[in-house]
Structure P
Amino acid sequence: MIKAGIVGATGYAGEELVRILVMHSEVEIVGITSNSFAGEDISKVYPNLNGCINMKCESFEEIVGKCDVIFAALPHGLSEDIALECDKKGVVFIDLGADFRLTTEEDYKQWYGLDYKYKELHEKSQYGLCEIHKEAIKKSKVIANPGCYPTSITLGLAPVLKNKLIDIKSIIADSKSGVTGSGRGLSLGAHYPECNDSIKAYKVASHRHVPEIEQELSNLAGEKVMINFTPHLTPMNRGILSTIYCNVLDDKAVKLEEIINLYKEFYKNNKFVRVLEAGSLPETKNVRCSNYCDIGIVLDERTNRLIIVSAIDNLFKGAAGQAVQNMNLVFGLPEDTGLKYIPSSL
């Protein structure tokens, strides 16, 4: 059994990790931590876990020596010291935060206002978008779990970027997210009367996921990609729907059926990406509480514009589920071990 610890287990992503790993056939949770609920039983914080796991929150120092893998579900700026200790002890470290996602310190300083503390750790780290970096992930012990918006957008665009079908200067990504994307901490914007029965754009042209998205899209395209990205807050608990617009290159005379077949071929060995048939588009309810990313495609022949719609659950494929998928790869397990959740349609 893989012995797992979760740092930050009482946040939304941390609780989702607990829920998944409790039911994982190859994992034993041996320790959890929480600054806000130190010493308390997690089933008191999340009563849905009562009888499934009854474990008190300890300190990181108390659990790290017992673990084969540590998951950190923390705000940015808090993971590097934990990663260093894991590295010293030979413990696999999977970071659900942003500290290891960006490959250049300049970008991290510009967007997060911090320097790298341990540059050698960043050189060891691997960006953990499993469908794109599978073989590299298997060889790494410091994994940067992708952000939720970058997951939905990168998976939506990867096939056409890799095959150079679109004008990279034309990309616009419009994404809607549930309220859990802002975390469990109290804030006015996530307060029920502020967000219920309303939808709003936020952090327009300034969201911290922009450099992460552009980094991965540039790697796929083989040249620098810049996009317009606008996130929106929607009055639902969980889920992300990204609608991505891009122009087909003038010299590419492609039909919708050819593009759909291209996507199916690109993702044929990836169990968690479901490419929909022509005429069908994703809905967040169809991926809820699952590790799936659903992708639907429309070709607007009138404007020669490709419209790609992707849907994920922000807490599952956008956070905890993908982290477990990364763990499975590192430890040589089938990629879908412990992740065979069928979405509920209601």
Structure Q
Amino acid sequence: MTREELLALKIKPINKKIEKEVKAIWDGIAKPLDGLGEFELLLARIGGILESTDLNLQKKAIIAMCADNGIVAEHVSQSGQEVTAIVTSFMGKQQSSVGKMAAHAGVDVIPVDIGINSAEKIPGVRDCKIMQGTRDFLEEPAMTEEEALRAIEVGIQLVQECKDKGYTLLGTGEMGIGNTTTSSAVAIALMEKDVTDPVVLERWIGRGAGLSDAGLQRKAQVIKSALEKYPVAHMDALQILATFGGLDIAGMAGVCIGGALYHIPVILDGLISTLAGLVAQRLVPGVQEFLIPSHCSKEPAARLLADELQLHPVIDANLALGEGTGAVMMCELLDLALTLYEKQTTFDTMEIEQYERFSDKDGVR
């Protein structure tokens, strides 16, 4: 895929007629109007994406992008790069956190080696390696545009495969030491005018997997120095992604774009996948309609990114586990809400009068 081909992609909007029909069905179920709040709106959106009022979400998968980040050489993380391969190997055996939770939820996990710093093939993990980890973006751009585009294309192709296999709901996941540093740098470059203002840095940079105060200060200084090094104000989303990003971010951006192209809803996990969703939206406008939020990570940038995408995460529990675990939790919650939709008890069944929906000016949505 070339830059021109990517930027020329067009997204067919979700079916607003079906979305309204699903909302009307919710209103006919014997419960207070909007009683399930955001879940009614999200399932209506999913109906619009799937273009059906029959919300069949039985076949679900998490696509977990695993990659190493060269910026780890700057001591911005508590762990070394070797941890990425170790955790990914457990993902391949479905024995990491996301595998255990997904097994309980009836969700498949598809771990993908898109850029682990190792030449070994990991059993149970899809080998889609673009390169053995990105470069240290404090010294040079993390990727070339061609490498970033190849990673995006991997994500799009995996969604197409899932569509062909009958999946109707996908989630994003990731594993990669140093990826909260790459995410913060990309987010600041995309969202802020003054990328080196200390107040700005404080808003966007968190402790990741548990940095000390000194470690957090080091991480902020590395990001500040890198942002000063490049002409960020004159860079577009693809250039920013290639300069500061990770292969996991690029791959998940591809999953988000693929979801929009093939009309499969994509659940975002935490900070890193929400950032990937924003990158996807900046590259291919229209993607954000196909994104489903899960939780609001305790990383400070997470809520800012969700607000930019006009998403409202329904789980607010200071999660920071990654791997796609928050997306799995969201799958379970959607299934619970869907039981009321599928096994409807209507007002007629109860022989009571249906609630009437008033206009917004009357104080009811």
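If distance in nm of label points 7 Å out along Cα→Cβ at positions 13 and 93 is calculated from each of P, Q, which structure is the one that comes out at 5.0? Mind showing how you got there, number by number?
Numbers: P: 1.5; Q: 5.0.
Structure of origin is Q.
Can you tell which of P, Q yields 2.5 when distance in nm of label points 7 Å out along Cα→Cβ at positions 141 and 325 is derived from it? Walk me through the numbers before you get to the answer.
Numbers: P: 2.5; Q: 3.5.
Answer by label: P.
One of P, Q was used to calculate helix-only ellipticity at 222 nm (-39500 (n - 2.57) for each DSSP H run of 4 or more, over all residues; to 500), giving -8500; which? Kindly include the intermediate steps, with their values, before the conclusion.
Values: P: -8500; Q: -14500.
So the calculation was done on P.
Suppose you compute distance in nm of label points 7 Å out along Cα→Cβ at positions 21 and 45 for every structure in P, Q: which one lands on 1.2? Intermediate results must be reported in sequence, preceding the final value.
Details: P: 1.2; Q: 2.1.
The structure behind it is P.
Comparing mean count of other Cβ atoms within 10 Å over residues 5-12 across structures P, Q, which is largest? Intermediate values should be presented prior to the final figure.
Numbers: P: 25.9; Q: 13.1.
Looking at the calculated values, the largest one is P.
Could you tell me which structure in P, Q was used to calculate mean count of other Cβ atoms within 10 Å over residues 29-36 as 20.1?
Values: P: 20.1; Q: 15.2.
Considering all the candidates, the number was obtained from P.
Of structures P, Q, which gives 23 when relative contact order in percent (Cα under 8 Å, 6 or more apart) is computed from the coordinates?
Working: P: 17; Q: 23.
Clearly, the read-out refers to Q.
Every read-out reported here was derived from the displayed coordinates using simple, explicitly stated rules and does not represent laboratory data. Everything numeric here is computed off the predicted structure, so don't read it as measured data. Cβ atoms are built from the backbone, for glycine too; each structure is taken alone.
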